[in-house]
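Multiple structures are listed underneath, in structure tokens.
Read the figures in this text as sums done on the coordinates, not as results from a lab. Because the structure is a prediction, the values reported are computed rather than measured.
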Structure P
Amino acid sequence: MGRTWSSRSDPIPAAYGEDVSRDPRAPRRVVVVGAGLAGLRTASELRTQGFGGHVVVLGAEGVPPYDRPPLSKHLLDVPQPVWLADDLGTDLADVADAVHLDDPAERLEVGDGQRPATVTTRSGAVHTADAVVLACGSHPVRPAGWDGALVLHTAADAAALRSRIAAGARLVIAGAGWIGAEVATVAAAAGADVTVLEAGRTPLERQLGPAVGGRFARSYAAAGIDLRLETPVASATAREAGVRVTAADGTELDADVALAAVGVRPATAWLTGVVPLTPSGYVAAGPDGAVEGLEDRGVWAVGDCALRNSTRHGLVPGGHWTAALEDPARLVRSLLAGWAGGDVGPAPGVVPPEPAPYVFSTQLGHEVAAFGRTSADSRVVLRGEDPQEWTALYLEADADLTERLVGVVVVDRPRDVGQARKLLAQPEPPALDLARAADPAVPLRSTVLA
């Protein structure tokens, strides 16, 4: 699967609808920067919603779009990428006119109404566009001094890590977040000797807060994994045989392989000074994905690189699989409506249904689903005290000091998953009868107050 470029030379199928380029106000050329899930879904939605103009997709990995979650969850038992053309039934070459899978964007010049935007790639190619969709994803963090540690973000990363994990291999993982826990789980199950060093007080502290993250700590020992909390890593240095990991307290661990699993950052350095970026490097985007401050300049952002200001869920950072899957439909609808002179977005005061941000993880013998905002600043109410099967409800007070449900974490309670998803997709955060909500025998949906 080494294809790096393809062209759709056939006529535009009638199913794509009338060619909107006949409207002089409509975009004739769209450049999608990024060939992952968000980029594929954006190109697909452009065709589904009737765009008949020219679509260019620019990638960086040199391979067609594939699903990233299996890279960690199924690191050892699914050795080949899960191609999205098979998984979603959409081939990028069928919905884009030109696909350059190994020629990433390096410079963007925003259009000004008189001239189009231009995107310049690593090869020096210049692509003009009436609209640019930034779906450029993220890259893993590898701090200075950690040169001896591998990372896990791409199919190539997974292949390199997979080749070094076997029964008896010593694996040290820096970070007890989603990726660290999933890799530790599959490696320990394969007989590897796994140690996880976590700088925080609990696993998943940054993602779920300490009260909920702390509930995962006991599962590490049960899975045969040595978890060391409040132990930041200072360095990971390659040696003649393996790698030496040094903790901030001076403790040294010799390993056959080390993995840096301390998060990702948006792949947006090339956009500095061109579009508004947050201190963490996210592209600041409105509810529909239009880049803030450039709403009338034809620049949009979606997926891992975007911090979207959701009308329903507040600021939603990239990294949620559902954002890459579902947000392109909303973005394209607004992109085409805006260029055609139509009304963009819902009527004033109307909050349309919107799926909550969602993360799913298989780790340490558990299935974990997290929905909505799961901040450490929220109050947490547990449904039951069972350490194996439980649900955590995240509550925040509104202007009237009424506590409302803004997030849910479900561990091995599938009956709560669908109900949590529906409650958090409502136009307004629901208020719950908390005494009943704390009872795991009571259906979550029946605890909503009128």
Structure Q
Amino acid sequence: MIILGGGPAGACTAMYLLRRGIKPVIVERDAFPRYHVGESLTGATALALKELGLGLAIEAQNYPLKHGATFYGPDGKNEFWVPLVRRDENENQIPNYTWNVLRSTFDKILFDAALERGAEWIKATAVAPISKDDAVIGLTIRTPGGATENLHSDVLIDASGWATFLANHRVTGSKIPGSSDKQIALFTLFAGGIRDNGPELSKQPGNTLLFYQKKHHWAWFIPVTDELTSVGVVFRTDYFKQAGLSKEDMMLRECRQMTPALSVRLPDLTPQEPIYAAANFSYRVMNYSGKGFVCIGDAHRFTDPIFAYGVFFGIQEGEFATDVIAKLLSGEIRTNENPFTDFEKLCDEGNEVVEDVIGVLWEFPLAFQRIFTWRDRVTSLDILSGRIYGERAATNPARMAIRRLMASKEVALEAEREMASVKRTALATVIIYLAHLFSQAILF
């Protein structure tokens, strides 16, 4: 069993496989620790990590505790609080918490735990998948010394994240732009950020702060240590191009000018890491599983970072994939077709719930606030707690309200496309008619 990538998705999948008596090999080029963005975890992620026996190791890092997120409206006004919750054994909704983490140390904890429990690490660069007939049977790698080797596998698990290894090698279906395409995120770490510090859960210093300026123009403020805060700004790529600034100057300008609610929290704009950029980060890979391969987490889909679902999807889909793999190896699943068909449907189901939540935030921000703070508050918080699969998601009143809103938007967009098509057809007809008149004029 080969896992390509040693980040949270790959490391946790390795641990799930080891639980089922399956020894995986992790192919990972980089040693840990390493810098990575994506520091805010969901409450469901914390529960999964504790269930994997990693809670004590993570708690020992003294990461800031996140009890929820505060959203600030345009110009820092009309803020509202969205708490983290979970369901107890009696299905009562109760407060939950998670961690905002420094990914360099967090990822190392997970990777080291996978190795300690029996996973093998091959330090190498993935070169190409090995295929035979209509199946993937292994992976060609390049060692640090430059030699190439072929590794053979029952299943190749692509946990390569944004690198989307199998999609780039055209093993999967096409990779298409996502709903938050044509955006760029700039991000770094700052020291000395001013945090809330009150007795209420909504004023705890480890909470995430999100600053909404307008559609697809926002910022995050995520405490990751006692001193360091991850700050990112996100906007359309054309807005960045029109500014004509370097990424460093653009980052600093936005931190100062986007909203006073953010700028007042950043007295020292000296970056503690280089200012990184991620452009066109929203995508979806079609048909991302098949005979001998499966993609999990960001290796097949990433919509938008605003709700911090990336690590959750990687871990949850790793557990889903492990269940299929164990049944394959035991002979419980016998098929000449794609054994991961149901897995793929389940993963798409969860991703589409989250994509709709994000869509409502961008397209109907007032309705989003009403649903999540008043009308469907309890059931909407269930969505953010990770209850996004199966019947309980499909029948969730908040989920149904969100789907209706996004369906209305989709109908309006389709009407716009049809109107544009009619106009193009009409224009083409006029041009043909004028060309005909012109040709007749030349003849006579």
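When helix-only ellipticity at 222 nm (-39500 (n - 2.57) for each DSSP H run of 4 or more, over all residues; to 500) is computed across structures P, Q, the figure -12500 traces back to Q.
When Rg and Dmax of the Cα atoms in Å, for residues 168-215 alone is calculated, the result is 11.1, 34; to which of the structures P, Q does this value belong? Working through the options, I get structure P. 27.8 is what came out when mean projected area of the Cα convex hull in nm² was calculated for one structure; which of P, Q is it? Only one of P, Q returns 27.8 for mean projected area of the Cα convex hull in nm², namely Q. Comparing relative contact order in percent (Cα under 8 Å, 6 or more apart) across structures P, Q, the highest figure is found for Q.
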